[in-house]
1. From which structure (1, 2) was helix-only ellipticity at 222 nm (-39500 (n - 2.57) for each DSSP H run of 4 or more, over all residues; to 500) calculated, if the value obtained is -2000?
2. semi-axes √(5λ) of the Cα gyration tensor in Å computed as 48, 34, 19: which structure among 1, 2?
3. Can you rank 1, 2 by mean count of other Cβ atoms within 10 Å over residues 260-267 and just name the one with the largest value?
4. With FRET efficiency 1/(1 + (r/R0)^6) of positions 148 and 500 (r between Cβ atoms, R0 = 41 Å, to 0.05) computed per structure, which member of 1, 2 shows the largest figure?
5. Kindly point out which one of 1, 2 the value 0.9 was derived from, the read-out being distance in nm of label points 7 Å out along Cα→Cβ at positions 44 and 380.
6. Check the numbers for mean count of other Cβ atoms within 10 Å over residues 212-219 across 1, 2 and tell me which is largest.
7. Given a value of 16.7 for mean projected area of the Cα convex hull in nm², for residues 188-435 alone, calculated from one of 1, 2, which structure does it belong to?
Structure 1
Amino acid sequence: MPHEQQPQSPDVLDADAVRTWSSLALAALGRAREDIDAINVYPVADADTGTNLYLTAESADRGLADAFPEVTDGTAPTSLAEAVRAWAHGALVGARGNSGTILAQLLRGVADVLGDEPAAPAGQGPGGLLARALTRAAEEAYAAVAHPVEGTMLTVADAAARAGEAAGAAAGTAVEVARAAYDGARAALAETPGQLAALGRAGVVDAGGCGLVVVFGALWQALSGQEPAAEPVRGRAVPVPRSPDPCAQEEDGPAYEVIYLLEATEAAVGELRERLDALGDSLVVVGGDGLWNVHVHVDDPGAAVEAGVVAGRPYRIRITHFGDERRRARGERAQRAVVAVVPGEGLAGLCGEAGATTVLVRPGEPPAVAELLDAVRRAHAREVVLLPGGAELRAAAASAAEQARAEGVRVAVIPTRSAVQGLAALAVHDPEGSFDEDVVAMTAAAGATRYGELAVAERQSFTSAGICQAGDVLGLIDGDVAVIGADLAETAEAVLDRMLGSGGELVTLVLGPEVPDTVAERLEAYVQQGHLAVDTVTYRGGRYSAPLLVGVE
């Protein structure tokens, strides 16, 4: 339930003011998101800056609400420090795109000042404190961007901070500082077309800066109770003039956007910045205290993820091909797309190369309905084939499909119960054929693929093949334990014997990150010796994949 604004003293900066600022910013970005999307031409004309800012603000607001749920009498949290930290953390974990990532760092900068329960210097009230917070926010945002460019939301943030600092130095109240920051941001935004060639050519102001003006307007409204006058998204013309191919200027840029959360030390993140800076552009790394949000544009998304693995523990990995974003910028949808849930970074890369939008799942952390629905939306197609990759995900996949259908997307869920069945379905996917025929063919290919998996028992347990002990290698076939062994390769051979006993033409092996290549070579030779007519293909599942997955078609 949205937090209702309460009358605010002109010099009160407390937790309730933060909550009000958050809810007002979210509502204002929601109203402006489509207009902001329409003027998005830098750094990539992907028509989603307004949406990314809105989704980041939504995550920030949710983080604040989750940390301090309202009680029946509507009591707000009493600690300004705790409130602003929760707000900044929510933005960090949910930051989207280049603009959303920068917004998250701006909020972190605010939290670094207001989140320490600071005492204002002598003669300086909440106005001076707010001014210092805005200055820190701009400084940290600049530091987070590998190669800052003027004429962007960084410029707008800096101008707002300088205007707020001047008001604070003159002993202005918090309301006066907020108003000065808002006016400074608006003035800086108007100058952006003359600072950045891409904006000047398109005749628009910077989209990220436009969103930031909205956020500063919400700050002033939260403290003053006065609503900023509605004003159009500014450019040299309305509607904004667009070239026949508004994204042509970006065709030579990197092909993928990679975003992930990362648990790592600050020293490791310093090395990560250097590695990612050499791989691509639009690099923004924000966060601190062991948790970071990483954003970069690259041609090799696997290398960007691998750099995160070297630095620490990456998760919530999102890889988006700019071809999809360019279609969105032109208002186009692909006719058909595939969304695949995969248990391994290597498999995610493999499916991505095959054209699928992927959802990476880690052991014990199945994706929620919202995550699957988000993937369907990111696929940006009229028709979507969803491969859940596990029986336990079928209910979530069905719910996501139902919600997507309500949004006008035709969705079919193929009941894949293993990643190898998903690979078999992808192999016969025909985006040029009819939707029904494609779904039937993919379903048949998945259903004709028997699947096996090798895992290591964590404890003594009763299984369908007998009692296993902790450390035993379990060979599962079609979800049931069929073999218990002591050695991975020997157990895999026993599983292959059983699976090939009823015939087969192709064996697919997906090796986990700790399994040596010698195991794959041994199993390939074993299949060839016993089944001359059977081919074998081997892939690396990557981090989070099982020790071994087996498919027999």
Structure 2
Amino acid sequence: MRFSLITLFFCQFIFPQTQYPKDYFRSPLDIPMRLSGNFGELRPNHFHAGFDLKTNQREGLNVYAVADGYVSRIKISTFGNGKCIYITHPNGYTSVYGHLQTPVGAIEEYVKNTHCKEKSFEIEMFLKPDELPVTKGQLIALSGNTGSSQGPHLHFELRDSKTEFIINPLFFGFDQNIEDNKKPTISSLFVYPIDNTVVNQSKQPLLLNLSLQKDGNYLAGKVKANGKIGFGINAVDFDDVSGNRNGVFKVSTFLNGNPNYSYKFSTYSFDEMRYVNALIDYSKYRKTGQRVQKLFMKTPFALSIIKTDSLNGILPVEPNLGLTYRIEVSDYFGNLRSITIPVEYDSETPVINAEPVTSKYLIRYNKDSNFEKDNMSVFFPAGTFYEDFNLNFDVKNNRIYIHEDVVPVHSNFTITIKDSTYPEDLRGKIFIARISGNSKSYNMTTRKNDVFTAKSKTLGQYGLVLDTIAPTIKISKSIEGKWISGVKAIQFTINDNLSGIKSYNGYLNGNWILFEYDNKTRKITHVFDDTLVAEGANDLKIEVVDNVGNSAIFETHFFRSQQK
């Protein structure tokens, strides 16, 4: 029995070892591979799903198919990956190319035709294997800065075509393109008292001192506790050339030499992305911007990259029991840095007490909860949160106060507000907004008579907002009554300060034309196609609609000649 338990204990720490093809895929760029973001990096509400490849701080670099296959999906969006191409390969994997400036060749023609067919800039297409085949090294697009990109680069992913699991591109031989001889950097270590434990005379999390040793590893100050504790770290990784702070590949902990808790960024599903908020100390992140990676789970959550023992990374500190706890942080290339932490029992009384609990309502994470006051209510389905906590809830001054954004939310909860004070003709212009200072964020709102309902994944205060103000449309440079034969494109700025823009459309001489929208600059741009422009006089119309139906129209006319 003892052998079986030990075997089981160690088996929990064996990560699946899939054999990935090492020389099947080429680089998607023809410049040296330099990362501005790596796989598994901690991002707001998600883990990063691939590589962010530097493009020399500019757009327009050639992007190539990394292997033979066919374009299986194209998505054009104003957010996320922006203009994005998916290529399915015969070896069972799919490559993804995001934030593109534009597709090229047959792919570009396919996209243009779909824009015109659907009369929309935002489109998504799923293709059959014989529609757009590509060969390894074929030029498929130019790199860009579209979607939610914060600067020119190429987002690149590899996925399992069948399961849609994202896989670290380093496993496919791309490690040969990256030089990395640097150990990860551990900037801070925290200890967390759990269930009324006192640790180093505190009932609150503490920052521990780290002493750098001659071998490049760290020795932490002694931890004295009288109950359950856990640890958390701030850690990043650097390679030899990029200069960017990237995420670490693997973290492992050991209790008296035995595996205790571990995670490795090899592969995971999109359904697991939001668990980043459970992995980190979310409250500290919201208050300070620090992403402390917790090395324990008070309540287990279903993030597949975590392997743990039965204690879920929590250390029970008991009398007459000395413990040695070690944290190892490593990158894909085997560069490793560790912290050794001596732990012993101590029954000292706290000098720093736990933060007082002022909230009246206990939330059980695995049970439905509903709170209602006056004309407002909030419903939390089971599984909305990762663990139990005490909730602040109130209704006053026509607002519903639902705690504050220091507790991570995994799935949608529902807010309901009943208000009959607005006349019927205005109720369609009302939405439930999250209110933070002077900011009012739109939530998609449904209405039945005088009852308004919205879903959200962020705690905070909410209320009804009336929006009767139409969006604004401004042209960058007036073309009214002018000859613009040599102008290649026209640009407008569109904006809506309350509910936000839902749709926009442009019409040339009564026919729909494509305008591309950049959410970062709020500009729409139309590149002239002389086959669509009339010789001489032309009428242009732009219509913008916000999320509650207010609309604005801009009309102008210009002259253009196609004569060479």
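The numbers here are math on the coordinates, done by the rules we state, and not lab data. Everything quoted here is computed from the prediction, not taken from an experiment. Cβ atoms are built from the backbone, for glycine too; each structure is taken alone.
1. Working: 1: -16000; 2: -2000.
Matching structure: 2.
2. Values: 1: 49, 26, 21; 2: 48, 34, 19.
The read-out was computed on structure 2.
3. Details: 1: 16.8; 2: 22.6.
Looking at the calculated values, the largest one is 2.
4. Values: 1: 0.10; 2: 1.00.
Once FRET efficiency 1/(1 + (r/R0)^6) of positions 148 and 500 (r between Cβ atoms, R0 = 41 Å, to 0.05) is tallied for 1, 2, the winner is 2.
5. Values: 1: 0.9; 2: 2.3.
Structure of origin is 1.
6. On the way: 1: 27.2; 2: 12.4.
Once mean count of other Cβ atoms within 10 Å over residues 212-219 is worked out for each structure, 1 has the highest.
7. Working: 1: 16.7; 2: 17.7.
The correct label is 1.
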